[in-house]
Structure I
Amino acid sequence: MHATAKLFNHQNRFSNNEIIMTRSKKSTKTASFRIDDSLLDALLGESNSKQVSLNTLVNQVLREYIEWYANAPKVGYMIVRKSLISAILERFNDDEIRQLARITAKQSREINLLFASEYSIDSALKIIEYKMRMSGYIYRKEIHDDYYTYIIEHGLGPKWSLYLAELFASEFQEVDHEAEFEKLDNLLAFKVRK
């Protein structure tokens, strides 16, 4: 990933800085559920492999359902295999891919309002993070000074990097923010002002 560092090196973006995460203490309630033995066993196995408590895992699953899965089909999201996306993109030239991304970005305001009840740089990034998690991308987010920095490993090739960069740039322009991108074959890096 040293190639990615060149984009941000002048501001030392990828040194050994910590990823900043903030958590606010939320009020909780106790609830009791009956679930199938096999589901409980699977949840316990998953919590062990992720090294989180069963309570934390169940909260993550329920939150992702409420914040993503319950609404995603309402705004046109569906599950598609990576191999299909790669094969389709190979049929388009770079200008056509950019145009597809701009068309897709036009729906961003509606999607952000549905999922996050606002349309801002923070809601745009929140939706991008949802999409990355739901797509199984490996990503890293860092917060430095006045910038958010993301490195996304998607594994779909250079045309997908181009598509994502154009999509995100268009979404950021909608909320009056500019971003700087570096596109590699299977990785996209960008930084955007808070």
Structure II
Amino acid sequence: MRAKPLNLAIGTIVFSLIMAIPPVRANELPPVDFCANKYSGKVRVLTKGVCTARERSLGATAISRPKKRPTELVPQFLSRYQAAKAAAKLEGHTFAITSGFRTLETQKFLYERAIKRHGSAAAATKWVLPPKKSNHPWGLAIDVNYGVGGTKGKKAASWLEKNGYKYGLCRRYENEWWHFEPLVAPGKKCPKMEPYAS
């Protein structure tokens, strides 16, 4: 007699667990790409096919360092920036990449200059990373409106910080309001900012 209530209780638990798992629908395919309108920056999810001629492909994942060092910004990263720039323009904001791809030599020069300015390598790396650590020589970092546009330029960069995740762009460091990288897939939440580069 005790077995029936126990079986009933176990059956109830199993049933409630099964019901708690949402069913996977056939039309919920994983995204193969995110496409952004070239003129408005509006993003749509693509589960099959390719973006149209009026769109830019933003990719479906975070962008990692390429196998070979590039000589310019990674094209998909540039597409993400251009899509965000188009959307921001419609809201009255203007972006400019004030520093993007850097050669290893340029990064080394900036790092050495920062050491002289800040007095030590430890202090300098809070603002400029050594060539092998920085994502600028990998074509995966941009500085937006740094040194241009005054308050308006900083406000536009603030728009990018707030809306960049839609395009897979994130502000990386708390102490650098101008520095953005493609840290997430479009539409995903950006990770918590690091206090500074290190």
Who wins on mean count of other Cβ atoms within 10 Å over residues 118-125 among I, II, i.e. which is largest?
-> I
Using the calculated result 0.85 for FRET efficiency 1/(1 + (r/R0)^6) of positions 62 and 94 (r between Cβ atoms, R0 = 35 Å, to 0.05), pick out the matching structure from I, II.
-> II
-14500 is what came out when helix-only ellipticity at 222 nm (-39500 (n - 2.57) for each DSSP H run of 4 or more, over all residues; to 500) was calculated for one structure; which of I, II is it?
-> I
From which structure (I, II) was volume of the Cα convex hull per residue in Å³ calculated, if the value obtained is 157?
-> I
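Bear in mind that the values in this text are calculations on the coordinates, not laboratory data. For clarity, every value in this text was computed on a predicted model and none was experimentally measured. Cβ atoms are built from the backbone, for glycine too; each structure is taken alone.
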